[in-house]
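Visitor: Structures for review follow.
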Structure I
Amino acid sequence: MQHWTEYTRFITALLAILDPFLAIPVFLNITKDYTEKGRKKTALVVTFTVTGVLLCSALTGETILRWIGTSLGSFMVGGGIVLFLMALAMLRATPGHVRQTPEEEIEMADKSAAAIVPLGIPLLAGPGAISTVIIAMNRGNSWNHYLIILCSILMVCFILWIMLHLAFPIGTAMGTLGLNIANRILGLLLAAFAIEIMANGLKQLFPILSRLS
């Protein structure tokens, strides 16, 4: 097991990556013609989608890395770059093309499936979130570590569900300015986390860097 601060950092980073404040206006746009019951049902579908994708990624990530012959170090560098690009987009209070392409944005007009694609995947459970849980799972080799990571994923997804469940009052209270400020704060935290992941990945690829630090 790692030190408990590593797990709290993982929870904070995953929450920043999912970025419920970015999802709230998109969610409200999709569900603007829904009843309150329909909006709550959609929030549940989105949350189950994100939870399923992240848990499956965490449980199968090591196998995937082994199949494609990629080391954890190189995956950390690549994942860190993806997270940094996401952080830059969040600092501009925009989804960015890493989360969502223009084609996926157009597809979101079909609201019948938008709760799963592209809102659940890849806007929330996208490359950044998937790579983060895979990296976190591979940074330990005990059942306690694996259990804590899985429980952390469930905790973050529960927070996501609460925020989507309360999307209308939260969006009304914070407004566009408040949501954008929250996005930028989370983006700054994510940028720092991304750089740390890249640095640790480079140290694994080039052990001499560990002796220089």
Structure II
Amino acid sequence: MANHKINPTRGKGLLEPVLAQWRAGKANRLIPPALRSGRILDIGCGTHPYFLSHTSFQQKFAVDQLPLNPDSARQFEIQFYTIDLNKTPRLPFEDDFFAAITLLAVVEHLDPASMAKLFKETHRALQFGGMVIMTTPAVWSDGLLKAMARWGLVSADEIDEHAYTYTLPLLGWYFGQAGFEMDKIRFGYFEFALNMWATATK
């Protein structure tokens, strides 16, 4: 995996580099090695794709509402698409295309209706046996994150865009509505229970 130092988020925050490292590490640990010979899509990768630069896959794809840094796209061989998923929650890929799809610190930026449609799109675009991996702040961390943004510990640009908070049962419901079987969904907490992770296998 690459070890290049890049800005992990928009805006400034003293803790952003370590939080991005923990988030990427958690996602990498959740991805089975067998999937890494296929394609991965990182939804909401950011202008500097920290996770994709720190993971190993045969082919890498990314979607974000803001353009990806061109140097990052070339350096890490990422095929990038600029899409505002709140307005157009549709993935421009054929059915059964990806081995893995990640949504790391993304769904809290989406309104619930767009998120529901996007989850259905992830199910459609995943190959059989493929996996969705996601992280999002726990509902009780919302006030703390806003305070940390005021203190300059995390990016106010990112926190100010948070539109909704979720619980693990609610995430499970969204996965179920998207077509994932409940016995193939796993979830838990990390980063001192301030963040949640979930995976769903097709």
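Visitor: When FRET efficiency 1/(1 + (r/R0)^6) of positions 19 and 83 (r between Cβ atoms, R0 = 25 Å, to 0.05) is compared over structures I, II, which one is greatest?
Guide: I
Visitor: From which structure (I, II) was relative contact order in percent (Cα under 8 Å, 6 or more apart) calculated, if the value obtained is 43?
Guide: Clearly, the read-out refers to I.
Visitor: While we're here: Taking 0.85 as the value of FRET efficiency 1/(1 + (r/R0)^6) of positions 35 and 179 (r between Cβ atoms, R0 = 25 Å, to 0.05) derived from one of the structures shown (I, II), identify that structure.
Guide: Values: I: 0.60; II: 0.85.
Label of the originating structure: II.
Visitor: With helix-only ellipticity at 222 nm (-39500 (n - 2.57) for each DSSP H run of 4 or more, over all residues; to 500) coming out at -8500, pick the structure among I, II it was computed from.
Guide: Numbers: I: -26000; II: -8500.
Of the structures listed, the value fits II.
Visitor: Tell me which of I, II gives 15.6, 48 when you compute Rg and Dmax of the Cα atoms in Å, for residues 27-138 alone. All intermediate terms of the calculation are to be shown ahead of the outcome.
Guide: Values: I: 15.6, 48; II: 12.9, 35.
Working through the options, I get structure I.
Visitor: Could you tell me which structure in I, II was used to calculate mean projected area of the Cα convex hull in nm² as 12.2?
Guide: Working: I: 12.2; II: 9.9.
Answer by label: I.
Visitor: With distance in nm of label points 7 Å out along Cα→Cβ at positions 59 and 147 coming out at 4.7, pick the structure among I, II it was computed from. Spell out each step's value before the answer.
Guide: Details: I: 1.7; II: 4.7.
Source structure for this number: II.
Read-outs throughout are calculated quantities, based only on the coordinates presented, and are distinct from any laboratory measurement. The shown structure was predicted, so the numbers you read here are calculated from the model rather than taken from an experiment. Cβ atoms are built from the backbone, for glycine too; each structure is taken alone.
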